[in-house]
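Each reported figure results from applying straightforward, stated rules to the coordinates on display, with no laboratory input. Computed from a prediction, not measured in an experiment: that's the story for all the values here. Cβ atoms are built from the backbone, for glycine too; each structure is taken alone.
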Structure 1
């Protein structure tokens, strides 16, 4: 463990070692803190001499940690330690003023594909940053490497390059800032300000009299000489370190700031303005700064900027910000809502706008109309991707039955990244498995021709039946809770409703008469409700697939899956695209979508070895918890966060999406242990996204088996349903079965036998 090793030391060690870069985050247990205090002289009540003694975290404490430490220490050796590597971690240094600009520039320019950059107004230089300021200055191609924060900069200023300008209050100054000069104005309270100009390359290290000690881009002594002053004139001791030297003047009002700046930067004015002023060191400014005034100034600028961003949303990042935080800020500061958008705006912008308005109204205790509007815009955006209307015709003999059957799906990584609106903006990526349960595809649909000109629907598992004779009855699919809302919506999409049919009919009876008869549709779903196995979506795909065959529509599996996404929008249940792709397409696979409403899902098959080989198959367990939940409730709140660009949720979904690639890679390598550990991480990420994903009942199950499992996760949205478990080995798998069979959470809980489906959706005639 090395702290700031030399380049030569790194070069030498790199011949034989791989190294990690420490970015300074140490997480210490209470026990570790007690040891550290002891090493610093803590005697149980106080530190010897009243102050902690010097003890180096890296060169003393750090090198004594671990299984094979380079330095033995009896106090430290009992401690356990783990080094955590950050996934896709990158290091940007912010140690100096130039690095403030250069590191931010690097982060900003990570995305260089203009198709992925929303900002339409391109700056003359990428390295110009204006943050939380009132800036009317018009930049040109000569301006570069400029950072303006919490300041007013008017068009009367003259800037060049390499500036850091912070804390400047409201002004009407005519001032020219030479290249490399920075300005920092710090309020001290009672109308007083510390005036701190400096050069961007000043290090603020070294004795004042030393020629290498720079101020304003030259030696401090030379700067004084230009001003016709000496160290004694300035009442300064040449041996004082510049960081501790009283060189920064204090002025008693805002009007006195500019004359002081002009003297310090340009030498304009009498030197007494500086020599006779109260002066502070850089250290003293940090101690005496009135931070509340800085925050008040920042807030004033922020209110003004938020209003301007909203008014100029077409060329601003307003709808790309965290709209949830922004809504709260607007309510707290009584900022009026921006003007309502017209229908010419893009669907994505209008969705975010409506949800933003809803969030503002929700914060002040008013309705949720705008929230509903946002979901309706999303719904219409996806429905509009339907490539063509259908023209159903009967392609079966009177004595034939079309039989559709599908496996369930297990989502093991990436879930939620497939959900609109996130996937429309960023694209999604999931890893899932199509499985048969207890030796059969659990989701089935039968369609046959009927003599009567009506549609009869039956559910074997629910034991209910419904008869439909009109378009109006068929269009009643959007009443959530109906046993037949899915087949009704599927029939509409298959052309049995004027909205989706390429031909016109006077009535449903007339359409069925020309078809040659009515339809009998029978459903069988051998999976409990709220299972987390994608049942609803896969049932929709199965019905659509059977209708496509029955009616000669010729839909491919891709088209069936896309129509399933549309169907779920018709039902207002929402949801993503992974469920149907997980069941319709066979085997173990990585499914990816590009951004955009059309989805364009790419299915990439992964080896099944880890899930079907005898060596591993018995270690995978599917356990029905007997606990049910409604995914729609969980879904709605998370989707709301997607609409609002809620930073915390979006960052977790980004991590979930990236995690799917790690899972796919581990499966490709046939690394069983890594796949199990990654599934555990999938579960943790889901719980971070929404605490409701787990419950005390679920945790009582996981606590019993945690020591026997590499990983586990509830499938789907969580909260209940099925749990997929990866046991450490065969003995652990048997132990898990024994523990949960002897201590079930309820009388419905049970294990289910599974195998990877090699066929996916199957359609046949009998």
Structure 2
């Protein structure tokens, strides 16, 4: 009897967990021409090390049905195209991995047989980095958040451990452009700062991401209305093979993702997710005075209308809320410096991609975004002194055309129109600041604000650009952009862009770029005062030069010099030391929104050098090392040159990982940043001298993060677990000094100490 019972139990467990079955998954994807977006048939796709090969069909599709679980590299080979290798393709049991690739055409008659790993768009010469899904997922201390992982790239700083604001080459967090599947998104984060682009955690579901492109300077004329960077996220399609799911618990929340084909003919696919934070449970358990809660949801659908027309629909949404526990005086005092922040928003986009000829295609994109902000500030007695109820929405229609008339030439052009709706109700009491007026000896005062404004306005843009290769040694990109903004007095702006890449030696390239970039003032700055409509678009001139050297097929090094000159930055007439380039980081206080009279009189610059060494995943290991040395300065209305709030001076990051056998992976990261500037505080009365504005520096920041992953494979599903330890040294970095007017003492605000987290993913 016991024998039969054992057999029954073993059979049940085998059926559930698949102990006796092979642990296989699959790989599928499409291969496209990077420039023309045409599917490339007859591409030989090889799984390196397994001697498995597949050819793409007429639609560029391939599918490896049975692949042993593991981490692989794929090689793509086709006549007339540069050979491509994609690393870090992770095959999990019962799951189909994503293997979509875009190939670069061989522009000369030379025979090229070398593997190419580090590719970039033809219109980009310099300041370009890319990330894959797996690089984001496994990054130590990254919380599986695209923004936090990007903070480890060259030239990118951060505000503190609790936020993923991008400080790019000394620029403000408001200067970054986010694009998801060709749809512009105002902010990709929960609890975003109005008028800026940062937040504590991203709303983009990691499992949706195929790859990420990040450009930190000299970007082409296709991108506009931002001054510092472009973060472009390309999302994958859902599976056209079968239904799949992913139930997960991560460092920041728990959620589920499901996907599958559309219809019996599988002419499309769908992909949906929902996520809820559990930070409220942690904060309540720890006894914190404030408790953040958030929900996010995301969906994507694609459908092939016919062999030449393809429809994509995207939806991204968030619900954010902060609750306060004011059950004792200490918590009331701590919460008095935190704005009650309730937000909700969505972005929806519909795009039609049409293959017009073997050498051309078009994109027509309709996007609607909406964000509702609800800020409230209260003192220790729970008296409201600041409320901000703002709604910002925009509907944009964009059309783009791409043509490759010859192998060595690329042409593109586009137009965009955007209808903007602004509804603002803002009340703020008179605010007496800590800063001392040097002429009168008294404190600066910000007048009371009473705004009830509803505005409809319009933005327009157009661009044209040409990319030309001259032999095999030289590539030039020239572009021109036009921007229009109806809400301000000077409405028209023209931006020329020029970049080039010269092959000095076989694997050594000289890359240069120059461009004029304009960014419209944040909406909240414009509505805060009638006079502010005289503000102009902010201007930045980019000068970039660098060397790029392919050390090995899987390793490259770059060194890049840049100079970024700012002009026409909004500055305050009420506090002549203040410039809006110093705003946007951290959770905004009521006196950092720009709710005061402003004029376009600020100037500044950022200059520096960046060194970057990248080793792609091969032979079971990878690493990245980067060093940035830079200076960021500005002049406000009083004409005094001062350190920018975001002038760290020095940034250093090194991270890497190793894949052990049997599903184990270890990774680690070391990060160092010079201390950010701050203004000393008088310990007797909390006052601050304008003559000492940003004259001191916070202590230097450093941290060590480690992560250990373990994969458990069964016959039809895979369990991935990890432990991630942020700030292994337990050192709490100083994020700022502030004056506690209730205790009449200087308060030292500290970042997160050691923070262990665990994650679980069940994929099937």
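Work out the source of 0.95 here, i.e. which of 1, 2 gives that when FRET efficiency 1/(1 + (r/R0)^6) of positions 227 and 259 (r between Cβ atoms, R0 = 25 Å, to 0.05) is computed. The read-out comes from structure 1.
For helix-only ellipticity at 222 nm (-39500 (n - 2.57) for each DSSP H run of 4 or more, over all residues; to 500), the calculated result is -1500, so let me know which of 1, 2 that is. Label of the originating structure: 2. Once distance in nm of label points 7 Å out along Cα→Cβ at positions 523 and 635 is evaluated on every structure in 1, 2, the highest one turns out to be 2. For which of the structures 1, 2 does the calculation of mean count of other Cβ atoms within 10 Å over residues 251-258 return 18.5? Derived from 2, not from the others.
One of 1, 2 was used to compute Rg and Dmax of the Cα atoms in Å, and the answer was 26.5, 97. Which one was it? Traced to structure 2. Quick check on the output: 2.6 is distance in nm of label points 7 Å out along Cα→Cβ at positions 163 and 179, derived from one of 1, 2. Which one produced it? Checking each candidate, the match is 2.
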